[in-house]
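The following blocks contain the structures, represented as structure tokens.
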Structure P
Amino acid sequence: MAVEQNPEDEGAQMSLIGHLTELRNRLGVAVLAFIILFLIAVAPMPGGGFNNSIASHVFIFLQAPLAEILEEKGGGRMIFTALHEGFFTQIKVGFFTALCISFPILSIQIWKFIAPALYRNERNAFLPFLIATPVLFALGAAMVYYVVTPMAWNFFIGFEMAGTEGALAIEIEPRISEYLSLIMRLIFAFGLAFELPVVLLLMVRAGLVSPEGLAEKRKFAIVIAFVAAAILTPPDVVSQLLLALPIIALYEVSIIGARILVPKEANEAAD
């Protein structure tokens, strides 16, 4: 059987300065792509002001779940209370948009940097994890947008009160900066939580944990899932359950994946 050769033995080893130079160049490509995308996102479109930029349309998309609920109740509005709040909200949305779009570019540059130093079987093993990372993050973000926020916003809006004799009406008028911070925190919380299988399977692949160890720590994982949900989500039971339950389910999926992965690794080691 042919023995696979170490990539470093196939040619002259690159010096430390060479590695650092290559890393700088690849990170520079990712940073340049981010800056260009950010400028495109916040720049006004032809024939319109800052309210007609890509960032403004992204913000309209993010607040659509709340707008639909308020329209069903007779309409509503969002406000900003500081002169600079509207401007910096647009900047934050542009940053968020550029970061999401440029993340695959950063991942590709990192992969091109580390791939030459890996064996072929290591590249084949690591590549699925690299592909699964943005896919799982997108699934978490989609769950926030289509499932979590409609239920959470209905819960919070339920605290409105109609005015009566001797009592003032209580109506919601969310600030744009607070709404953006909340929705972005939820997206990142769910997106990172959905990366759990990638992290655990990489740890199994590296030999840091075993399927049996993951199964034995199931009780601790459940407790940690609810604690993390309580910290990362708004203080309502619905949002916390909608984050904790998928984390627990993903943990169970990771155990199944680890049990499938370990025999495969054993067969490769035997070969």
Structure Q
Amino acid sequence: MTSMASPQVLPFAGLSLAGKTAFVTGASRGIGRAIALGLAQAGANVAISCNTGGGLAETVRDEIRHLGLESHYYAHNIADPAEVEKMHAEILRDFGKVDILINNAGITRDKSFKKMTKEMWDEVINTDLTGVFLITKQFIDEMADRGWGRIINISSVIGEVGNFGQANYAAAKAALFGFTKALAREYARKGITVNAVAPGFIKTRMTEEVAPAALEAVIKMTPVGRLGDPEEVACGVVFLASPAAAYITGAVLDINGGFAM
């Protein structure tokens, strides 16, 4: 009786991003940083942006370059159409194209609705929602012309369930679901998938500012019994950005430890 040799185990090529260029907004820290590094580890060159935290962005850029990949960072306000247009030109100058767009940048201006000002509302909507429109508008048709692209919008569990003191943030993040699904329908036949990721409570600078008692309550409400790691969100994003996810579009990937089902 002849024995059969064990099959050779090969890396799953469908997850490779070699030869692709990604652009991640708000990538100097937290979830954005983890996403940028995850995409690079999968083989992509990565452009990153930040409006503040330039030193941190330089560190992320240098980590990506240490992997032997190309990376540059851009300091622009994504809520300003003129600055977004300028950033688009700079990225094309440096990289020539963007295949994968991760709309991650966002801000919070928390206050109970009774105390929330129009300025606080506008700041969050302009960055977390209108900024996504402005950035996507610059890159999506170039992807369509090439017949391949990935757009991933980072929303939040708060957009699904709401949260006290975050009417502005919840509204912006909920709107990203509709925006994602509409674009997915418009661009599916042009080789572009458009998906959203909705993280739950993740260990970032933002959750560090939450009162310990409130954070403990969140953990008790989370079936897995802990906060998430930024790298766990990044893994979901890398998958959606990969060729392996070509049949997934208009979807919302919840990464929240079961907080909302």
Structure R
Amino acid sequence: MPMYPPLRSALLVAALLCPAVSAPALTQVNVGEDQANQGMYGGGWNVGSGGDNGFFGWKMAAKSDGEGSFAGHYLGKLEEKPELAPITTDRVFALFANGRGYEESAAFRGLAVPLEPGDNFTLEFVRGPFQQKGGEDDPLPGEVGVAYRTGQADGSVAEIDTGARLRFFAREGSPNYLITDREQEFDTGIPVTREALALTLTLVDADTYDLEVIDLKDDSVQHLGGRKFGGEAGAPIQSLAFFNRDAEAHDFFFNNFQLSRDAP
């Protein structure tokens, strides 16, 4: 299995969370990691690919509405999209959804090692503003983000939120990123910009989490601590669902997954 250096965002979070006491720090080890640069994606990002490194293979789903309606997935390349530089040296995972209707695309990722208390799970993403691409579009607001879920529902875009215990997302018309957890909707106060972000989810216990949101332009950090998961009480985090719901002109790019836990 290819090895990669630790993600800078994970290192920054570890430094911020390190207690200023004399007790020895716990050592964390990677039990799951993935990047679109890996050789397994040399032939493309396809259904079933990436079943290694602590994850199950990818599943994708899309919904479009005939002529003039487009949704799906691809590997974004830095040489074509310079704005991806903060999260890759070559390739990233990408979802598109645009056209005259309300298009949706999703990428589902099962965790072969479900999260345990003390685990840190990091991912990075880039998204652009919501901007209409053509002359027609459905008036419903678009959404882009990720759902942390229990279970492995992955058959269609209708299952994006199935088993969701936490959603972090941007919605067209909202100036800030939003969270859905035990609260039906929480405004994080974190502005929606075009800058790349890293999310590090720390599982405190089965129903409590901390979230660090890092702006990769300047490494500034915002901490959302002691929040309560929604959904079924005590249910484990077993999968992720990345979603692009009618984001139109700008696609949703994500990369660099790392799951670390205390060494035995």
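Consider the structures P, Q, R: one of them gives 177 for volume of the Cα convex hull per residue in Å³ as calculated from the coordinates. Say which.
Structure P accounts for this read-out.
Identify the structure, out of P, Q, R, from whose coordinates percent of Cα pairs over 20 Å apart, for residues 56-119 alone was calculated to give 50.
Of the structures listed, the value fits R.
Of the structures P, Q, R, report the one carrying the highest value of distance in nm of label points 7 Å out along Cα→Cβ at positions 32 and 240.
P
Given a value of -23500 for helix-only ellipticity at 222 nm (-39500 (n - 2.57) for each DSSP H run of 4 or more, over all residues; to 500), point me to the structure among P, Q, R it was derived from.
Details: P: -23500; Q: -13500; R: -1000.
It must be structure P, since only it matches.
So if we calculate Rg/Rh (Cα atoms, Kirkwood Rh), for residues 104-191 alone for every structure here (P, Q, R), which label has the highest result?
Across P, Q, R, Rg/Rh (Cα atoms, Kirkwood Rh), for residues 104-191 alone peaks for P.
A short reminder: the numbers here are calculations on the coordinates, not readings from a lab. On a predicted model such as this, the values are computed, not experimentally measured, just so you know. Cβ atoms are built from the backbone, for glycine too; each structure is taken alone.
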